[in-house]
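Take a look at these structures.
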Structure P
Amino acid sequence: MSFKENLLRKIEIDRLTQSILAMIGPVDSGKRIDKALLAKLMAFFPWHREKERDLELYLENAESEKTRILVLDNDLTIYDTTVQDVVMRKSPTVKEMVSIRNAIKILNDKDVVVSKKEASLKEIQKICIAELDLGFSESDIAAIAADGSASLENEYAEGVQESLMLLAELLGMVPAPKAFAIKHHDIYGRVSEKPGGEMTLGPLVIYSLVHDSLTCLEGPVSSRDKERFDRFKAVAAGESEAAVSGAAVFDLMKAKVLAAGTADRDR
């Protein structure tokens with residue numbers, strides 16, 4: 001797959017992980033993980049899948065008797081043991097339960113549990129991303145910026161949004177949190193939190209679906225600035241000065257990515 005395809009996959013893996021994380025609660029919280037979202041995430045997971053009794057298991061090494069094993073349920077427990085041991089602990093038969101030794105294992109699995117819930121989900125995320133080749137060349141970045149510029153010129157919103165999202169990801173810019181978000185505007189920036197609950201966003205880029213405009217503000221904007229939304233809208237409408245506007249925003253983002261020194265020059 002191309003670098004662009006791999007980066008899109010990484011963004012999707014991160015998005016799914018964050019959505020699932022928001023659903024995870026304590027054992028007695030009653031919160032349930034969305035199975036549809038989890039299934040989408042597991043489509044990226046490289047471990048060997050197999051069914052045992054009523055359990056869906058993922059094995060890190062299917063050729064080894066003892067290995068890390070993920071049980072796909074609401075707890076997302078990862079064990080370091082054998083398949084037979086996991087099955088006996090998680091889905092025991094009546095015959096297995098009458099054994100005192102087995103009963104002790106069923107009631108106390110700390111000796112074989114590696115992680116659960118949030119920790120397991122983050123491990124799944126890490127393993128999925130590790131499968132992707134995220135090395136890139138200068139031409140990879142130039143192609144993304146060129147696609148964005150062409151989309152902006154042709155008023156193709158989805159193309160602009162995709163290129164903006166990809167370059168923002170490479171620059172560590174995140175979608176604007178609620179304190180800075182505006183309907184019908186894609187805003188990305190670097191978020192900083194300060195004492196007292198203040199948050200700043202910047203540098204930032206704004207793509208307005210209302211005005212079909214792309215702008216960049218270099219300085220940080222504070223969540224305590226009561227005029228921040230009016231400022232964003234004025235900049236997007238061309239009524240207030242921006243640091244950079246139009247296709248030049250993609251050129252600026254491309255230059256910043258390459259200047260960061262993360263390009264794989266050997267590709």
Structure Q
Amino acid sequence: LSASPPVVLLLLSLLGLAAAGKLLVVSVDGSPWLSVREILHLLQQKGHEVVVVAPEVSLHIKPSENFVMKMYSVPYTQEEMDNNLKAFLYSLFEEGSFVERFLKVYKHMKKIGNLSVSSCEHLLQNKELIRYLEESKFDALLTDPVFPCGVILAEHLSLPSVYFLRGVLCGLEFEATQCPNPPSYVPRGLTDNTDRMSFLQRVKNLLFDTQNLFLCDFAYDPFLKLASEFLQREVKVQDLLRKGSVWLLRLEFVLDYPRPLMPNIIPIGGVHCDHKGLPQ
């Protein structure tokens with residue numbers, strides 16, 4: 001069953017058993033932030049202290065009375081970020097063969113990935129901000145691991161992490177949580193398959209997994225280089241992701257196909273929607 005907003009609030013409220021907790025938030029910009037923002041508002045009403053770390057250039061992450069905002073500079077402009085994001089979103093809905101669609105998405109993902117890596121690098125190299133975070137004694141960190149900068153920060157600060165996500169590139173959320181992900185049952189992205197597949201569709205589903213052999217390296221190698229330098233040891237993205245205490249998955253089986261879940265993965269699809277009582 002999907003978790004309702006009060007359940008999500010309850011989970012995040014367990015930062016302190018008796019007293020209010022202190023939460024560090026490193027969110028992905030864009031639509032994920034709109035959902036996070038609503039949760040932070042509820043947490044603030046419950047007396048929890050929330051600190052949000054974000055770059056100076058962003059789409060939606062702006063200062064609010066509901067949390068403390070800590071910003072850091074980045075080397076790209078608002079226009080550059082907006083143009084790259086629009087091009088990526090358009091590429092997702094363009095028609096064509098799988099190869100054509102994949103290459104277009106790959107091209108624009110690389111540009112957005114470069115901006116994310118640059119943002120992460122400037123966060124981790126901001127010694128004054130990192131010192132503030134080290135001295136602030138947070139209880140937990142809330143982040144979206146699709147871009148693992150928050151995951152790296154949680155490891156450095158030795159904080160339990162709560163993941164608020166739709167998914168991770170190349171299905172790493174399955175590997176990190178040791179969750180079953182059978183290609184005969186769970187449809188892969190861009191295949192147009194459902195959870196009811198013929199034999200040939202299952203073969204197609206299996207073949208689509210081969211892209212993960214290089215997609216993960218392309219997406220996460222730059223972050224791993226940053227992580228190794230920052231943490232001063234060699235790390236793997238799977239090892240970092242495994243540290244996640246709770247995975248809040250923005251997934252709803254009414255709209256998505258059913259799939260196996262591990263006990264610490266909680267579907268919260270629709271948490272961003274306005275919930276109103278039905279008329280009598």
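Any read-out appearing in this document is the output of simple, stated calculations on the displayed coordinates, not a laboratory observation. For clarity, every value in this text was computed on a predicted model and none was experimentally measured. Cβ atoms are built from the backbone, for glycine too; each structure is taken alone.
Taking Cα Rg over 2.2 N^0.38 Å, for residues 34-97 alone from the coordinates of each of P, Q, which one would give 1.12?
Details: P: 1.12; Q: 1.49.
So the calculation was done on P.
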With mean count of other Cβ atoms within 10 Å over residues 50-57 derived as 20.5, matching label from P, Q:
Q
Relative contact order in percent (Cα under 8 Å, 6 or more apart) derived as 19 - corresponding label from P, Q:
Q
Comparing P, Q, where is FRET efficiency 1/(1 + (r/R0)^6) of positions 74 and 226 (r between Cβ atoms, R0 = 35 Å, to 0.05) highest?
Q
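So Cα extents along the principal axes in Å, computed for just one structure, reads 77, 46, 30; which one of P, Q is that?
Values: P: 77, 46, 30; Q: 55, 54, 36.
Value 77, 46, 30 for Cα extents along the principal axes in Å corresponds to P out of P, Q.
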